[in-house]
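The numbers here are math on the coordinates, done by the rules we state, and not lab data. Because the structure is predicted, anything quoted here is derived from the model rather than measured. Cβ atoms are built from the backbone, for glycine too; each structure is taken alone.
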Structure P
Amino acid sequence: MPARDPVERRLIASMAVSERWARTSRAERQEQLAKVTAASLARFERQVDPDGVLDPEERAFRAEQAKRAYYTRLVLRSVQARRRKSTGR
């Protein structure tokens, strides 16, 4: 039966990641993380330039700004959730 408590889910996920990285060489980790990073950047590039008409420099700048906005939005949601949790709402 899967853990229902969010804290338990996070702990189980953390253990799984640590166990996976324990079985993976540094070179393999770097290769896999590079793939994830490239895929993430490509996602933001497609978001800001779906038709591929911008020059690469402008596309890269806009993709970086979109990425910053995305992660800032995540931080804001986290802050709001922690505030709601601490006030009991």
Structure Q
Amino acid sequence: MALASEAGELLAEYRWVTNSESANYTKTESNRSRVAAEVGDVGIALLLFCDRVGLDLIDAIKDKLATNQRNYPVDRSRGQPERPR
């Protein structure tokens, strides 16, 4: 599927970059340019997928944020590795 392929290409940009180095890696202009191109490809593939299956991406994001807010209230979730009860 195109979406998985494009996400893999974005991931490949960071394959050998540690988490702590990732922000600085993306600040380098040549790296940033490649990452931006891959982000664009992922976004396009996601929009095409949503169009194909009849989902509104913005509505899906809003719904997921609302679900996360209910399931992970900030006052009980911050700094915790597991879902609060």
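Kindly point out which one of P, Q the value -24000 was derived from, the read-out being helix-only ellipticity at 222 nm (-39500 (n - 2.57) for each DSSP H run of 4 or more, over all residues; to 500).
Working: P: -28500; Q: -24000.
Clearly, the read-out refers to Q.
Taking relative contact order in percent (Cα under 8 Å, 6 or more apart) as the criterion, which structure among P, Q has the greatest value?
Sorting by relative contact order in percent (Cα under 8 Å, 6 or more apart) in descending order puts Q first.
Taking mean count of other Cβ atoms within 10 Å over residues 6-13 as the criterion, which structure among P, Q has the greatest value?
Biggest value here belongs to Q.
One of P, Q was used to calculate mean projected area of the Cα convex hull in nm², giving 7.6; which?
This figure was derived from Q.
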